[in-house]
Structure I
Amino acid sequence: MTDMGAFRTAVTAWAAGGPGSPAHDLADRLLLRTAVLLEGPSDAAAVEAMAARYGRDLAAEGVCVLPMGGAMSVGRYAGLLGPSALDLRLVGLCDEREQDFYVRALKRADASPQGLFVCAADLEDELIRALGVRTVTELVEAEGESRRLQTFLRQPAQQDRAAHQQLRRFLGTKAGRKIRYGRVLVEALEPTRTPAPLAGLFGAL
């Protein structure tokens, strides 16, 4: 496990009620200055893929990408990592429907909400819109999932949905698929087509 991986593990244990000293020690050793709060591992996969596209070594910059295991955990993580505890600068992504919850959690932790970047539905939706339905479909086919996609699209529940909504649903139908395509979709982006929330996040780092 890398030191940054060890830090993520220590913070997760701390958030679950464990001791905070391992996270404190690792934060000092790694010279951490910023934590990127993300809902889950698919968002983390996309952010890490974008960092690679930009040629940035976030760990070397003192930035930890931290999936929280769900949006409802943001208050706990912000309290542990923000000004009242580890005193890291907090930035992150959230979905529009959860924006108010995130803002309140950050303010309770005495952290600024200025580093919060909002996706309309979620990051996968932003990436699908940026790439276009045709390109995303081609990427799914290139990943060897053409038959699975066509089977999914024939389901009655999908018939009244727009094509980009169908693709978004497809990405969430199998464990691990959203993580996989978080990377695949970002790697296919043209730099000028980067979704605004993702571009804003990297501009703030």
Structure II
Amino acid sequence: MATPVTIYGPPLSTAVSRVLATLIEKDVPFHLIPIDLSKGEQKKPDYLKIQPFGQVPAFKDESITLFESRAICRYICDKYADKGNKSLYGTDILSKANIDQWVETDGQTFGPPSGDLVHDLLFSSVPVDEALIKKNVDKLAKVLDIYEQKLGQTRFLAGDEFSFADLSHLPNGDYLVNSTDKGYLFASRKNVNRWWTEISNRESWKKVLEMRKNA
């Protein structure tokens, strides 16, 4: 029996939940160590040995340690290519490049305004800056307008099969749709709404949400 990989961090974290969803999609056994950020466990010397920036997640697979959620997910998809959802990260160089361009879009274009909205509306300890909220809503709306066009051409972002490109959007998107009043940004766009409804109902993501509830 394969030795489970280890993921460090709370499932409430968007980055941690991205890795958890990937592990579940790939049917890779894992052990979750829920680092308590409120107690500063991410800054302890032993943890800093595997995540030098003191952030989550961190990941261990036997003697290998990694950090940064998208890098971890790519590693999982490549190492365990023959397990679980075999097309999650493509099956050839072109399909991987197509997926990667949307994963990068998530990280560089969708992620910043959506992540800032999630933080400011749900997790910030300071009063909400309405001007900043509007600025990020406007940024995200422009991104989703482009997604709307793309998703009018293909079922998912990287084609007609669910992939890591779609999965990577689930953590921030879920908080926005289900825990803030900004869900209309998705619901008001026909193709985006259809896409979001489909990817957010993946069994892998439902399992991650259960882990969040039990955290």
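A value of 8.9 for mean projected area of the Cα convex hull in nm², for residues 22-133 alone, calculated from one of I, II, originates in structure II.
Using distance in nm of label points 7 Å out along Cα→Cβ at positions 62 and 110 as the calculated read-out, with 3.4 as its value, let me know the right label among I, II.
Numbers: I: 1.9; II: 3.4.
Going through each structure in turn, the value belongs to II.
Thinking only about FRET efficiency 1/(1 + (r/R0)^6) of positions 14 and 142 (r between Cβ atoms, R0 = 25 Å, to 0.05), which of I, II has the largest value? Across I, II, FRET efficiency 1/(1 + (r/R0)^6) of positions 14 and 142 (r between Cβ atoms, R0 = 25 Å, to 0.05) peaks for II. Work out which structure the value 2.7 belongs to, where distance in nm of label points 7 Å out along Cα→Cβ at positions 6 and 54 was derived from one of I, II. Source structure: I.
Determine which structure produced the value 1.9 for distance in nm of label points 7 Å out along Cα→Cβ at positions 118 and 166, calculated from the coordinates; the candidates are I, II. Mind dumping the intermediate values first?
Numbers: I: 3.1; II: 1.9.
Traced to structure II.
Each value in this text was obtained by applying a stated rule to the coordinates, not by laboratory testing. Predicted, not measured: the structure shown is a model, and the values here were computed from it. Cβ atoms are built from the backbone, for glycine too; each structure is taken alone.
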